[in-house]
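Student: What follows are several structures.
All of the numbers you see were taken from the coordinates with simple rules; none came from a lab. All values reported here derive from a predicted model rather than from experimental measurement. Cβ atoms are built from the backbone, for glycine too; each structure is taken alone.
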Structure 1
Amino acid sequence: MSRIISIDLLRGLVILIMMVDHVRERFFMHTRVGDPIDETVSPELYFTRYLTHLCAPIFIFLAGLSAWLYAHPASGSYRSPANFLFKRGLVLILIEVVLYYLLWVDTIATTIWLQVLWAIGVSMIGLSLMCRLNYWIIGFVGFLIVFGHNALTPIEFAPDEFGYTIWSILHDQNNIGEVGGLTIRASYPVLPWFGVILLGYFAGPLFAHTVSSITRRKALIIMGLTSLLVLLVLRGFNLYGETSPWSVQATTVGTVMSFLNFTKYPPSLDYLLVTLGVGFFLLAWFDTFRDQNAALKVLEVYGSVPMFAYIVHLYALLAAYWVLYLFFGATHGDRFGLSSVGQIWIGAALLALILYFPSKAFANYKHREKHNRAWLSYF
């Protein structure tokens, strides 16, 4: 599959935004943001966290879109993505369980958190089964899940009831068991994310080689506008799509924060409408670029090796944390931490700068050797 620049650019932007969030998680743990975001936090921290909401929905939507492109290469006939999706999903779950646990073993030694890679992995495995069905059925199921899962919120199971574990995996954020003395917690309930990956697959034909750029951009803009208009109606009247209603606050900024404050675990319909709606606009915008400047080349590099950048930046942050801890000691409680939101952004910028060159080197290696080394397709 030949790479589509606009998709790589959007993936690259998501990776950079993700770095901001992970710098916050590593160095700003002394200020919790909550879910939905605690509206008592400062506006700069609120909107920094809010920006990073874009990451998971866009990344999972693009995973589904890329699966369609894999199945429908411009230079050949249809090839089933089922086997590739199934194996890739298993690899992502393994990475989540092993590598992510090692990252946080100093603070959560007794818990394995099943987070975004788990959600993507399970969604890919589900898509590996669904991709055999009629294209329109895939789209219908995707829309049904994304728009309908909030209606399932009242359903709850007690820990000793049949269905508790599977419902925790699908829709509620709960502990789901223990292995070797470690508690396993489903932080990313997968049902809504599965709906997102199905919609990504359903949107794949927009990027077929037979579709013109103008037609594709118009469709993406309409999708973005529709998403945000539906959000304004549902959220404006507190009708449906979010369990936490908004209300007028003492300040304009406070009111905006209340209006935009959506649940991520699991992602509410309103959360998905705003993040995917913005994502559609970004994808349409990136599709207009043909001549790339230096900034776009940086995005393309990160977007072409997202898994490499994801893993390396997390371990780079772990190393940076312990180096700073050894030099400065505990600055917030028993941990080293940054003192302002501005320092989070500076730290993320430095991280992106440092990791650009190894990411570029790996991207060159991947593009050169991808036909000879199958494992490179996972990065």
Structure 2
Amino acid sequence: MKVAIVHEWFVEFAGSERVVEQLLRIYPEADLFSVIDFMPEHLRKHIQHKRPTTTFIQKLPFARKHYRNYLALMPLAIEQLDVSEYDLVISSSHAVAKGIITHAGQQHICYCHSPIRYAWDLYHQYLRESGLNKGLKGFIAKTMLHYMRMWDYTTANRPDHFIANSGYIARRIKKVYNRDAAVIYPPVDVESFSLLTDKEDFYLTASRLVPYKKVDLIVETFAQLPNKKLIVIGDGPDFNKIKARATSNISMLGYQSFEVLKDHMQRAKAFIFAAEEDFGIIPVEAQACGTPVIAFGKGGACETVLHGSTGILYQEQSISSLSEAIRNFELVEANFDPLHVRENAERFSEEAFKKKMRGFIEQCTHSKVIY
């Protein structure tokens, strides 16, 4: 089979790009397609140094830094990519990739990271946080997102099959598109994290410091727990605001290398996670170190953290709820077996992802004649 892999954009190496990396290990001869490609050279190894076929947006002014400003043009752009000569098309989609046009003799399998969140369930939050809920700019933004919703819904039948990166996203796909989706968890490089059974007396959180990660909530909680030590790793636009709320028991380390992050993950008594993520890779990485996770019990964390076995789930993004979860964790801390915590993380390994993807794709392609 000739295989095409379609992705929104290549500008960094994050969760969705990890999926593309593993798809290329399954199909190393596959060709890549994307709206734009500005991936730095030192990251290109993850996509086998391939050069994706891109769209007209690649050449528009300021596209390298402000490609998101061209969101309204991306439905048109993705439809201009010609994949008609391929037998199998796999889209890795969190915005427009699923809208690639295919014909009846092709199989199109969409690995969906999420329906377009700022056009659907985060619509009102996005407008508020961007200051676009009123005025002329707000009217333009609302009109654009209305158009995106219509296009997104009308293209929901273009894939022959949907795969969701979690049961949480499968439910959103059903809600938004009225399509059923298989669940195959994304690949986590658990082999790069090793088990350490001797834990030290501090908690850890690590994240890009942006509002939805709720690191400010974690810091405010520990500011009210002065006898408990918290280490925060990560940088971002909210760094100074969060640092201003930190008390003497909280250490803000900023950006750190992978080795420093791994070292702290291995030694921490627990990892704190407060975001509502579609899947959430970093709680799995912490568990790969044998470190229990105290996580907000909504979104992907409900599927990656086993309550009472590999961590604690709390029910509200509030200081009181997180504080209670920390107290409950310390009551049963001795019951958490680092080896069992590590074994849970291995369910989400790169090898597990490739095995399940191969099986799903083989089942789909064998059930349909490729002309």
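Student: With FRET efficiency 1/(1 + (r/R0)^6) of positions 45 and 213 (r between Cβ atoms, R0 = 25 Å, to 0.05) computed per structure, which member of 1, 2 shows the largest figure?
Tutor: Going through 1, 2 one by one, FRET efficiency 1/(1 + (r/R0)^6) of positions 45 and 213 (r between Cβ atoms, R0 = 25 Å, to 0.05) is largest in 2.
Student: For which of 1, 2 does mean count of other Cβ atoms within 10 Å over residues 93-100, calculated from the coordinates, equal 24.5? Show your work: numbers first, answer last.
Tutor: Numbers: 1: 16.6; 2: 24.5.
Of the structures listed, the value fits 2.
Student: With distance in nm of label points 7 Å out along Cα→Cβ at positions 269 and 309 derived from the coordinates and found to be 3.3, which of 1, 2 does the value describe?
Tutor: Numbers: 1: 3.3; 2: 2.5.
That value comes from structure 1.
Student: For structures 1, 2, calculate relative contact order in percent (Cα under 8 Å, 6 or more apart) and state which one comes out highest. Don't jump to the answer; show the numbers that get you there.
Tutor: Details: 1: 26; 2: 14.
Ranking 1, 2 on relative contact order in percent (Cα under 8 Å, 6 or more apart), first place is 1.
Student: Another question, if that's okay. Tell me which of 1, 2 gives 17.6 when you compute mean count of other Cβ atoms within 10 Å over residues 77-84.
Tutor: Comparing all candidates, it corresponds to 2.
Student: If you rank structures 1, 2 by Cα Rg over 2.2 N^0.38 Å, for residues 149-276 alone, which sits at the top with the largest value?
Tutor: Biggest value here belongs to 2.
Student: Matching task: -19500 is the computed value of helix-only ellipticity at 222 nm (-39500 (n - 2.57) for each DSSP H run of 4 or more, over all residues; to 500). Pick the structure from 1, 2.
Tutor: It was calculated from structure 1.
Student: Quick check: -0.24, -0.82, -1.12, -1.26 is what I get for log10 I(q)/I(0) by the Debye sum over Cα atoms at q = 0.06, 0.11, 0.13, 0.14 Å⁻¹, calculated from one of 1, 2. Which structure matches? Show your work: numbers first, answer last.
Tutor: Details: 1: -0.23, -0.82, -1.19, -1.41; 2: -0.24, -0.82, -1.12, -1.26.
The read-out was computed on structure 2.
Student: Separate question: Name the one structure among 1, 2 that distance in nm of label points 7 Å out along Cα→Cβ at positions 173 and 205 of 3.1 was derived from.
Tutor: 2
Student: Let me ask something else about it. For distance in nm of label points 7 Å out along Cα→Cβ at positions 237 and 325, which of 1, 2 scores largest?
Tutor: Sorting by distance in nm of label points 7 Å out along Cα→Cβ at positions 237 and 325 in descending order puts 1 first.
Student: Given structures 1, 2, which gives the highest value for distance in nm of label points 7 Å out along Cα→Cβ at positions 37 and 261?
Tutor: On the way: 1: 1.1; 2: 2.6.
Looking at the calculated values, the largest one is 2.
Student: Of the structures labelled 1, 2, one was used to calculate FRET efficiency 1/(1 + (r/R0)^6) of positions 125 and 245 (r between Cβ atoms, R0 = 30 Å, to 0.05), giving 0.85. Name it.
Tutor: Here the read-out was taken from 2.
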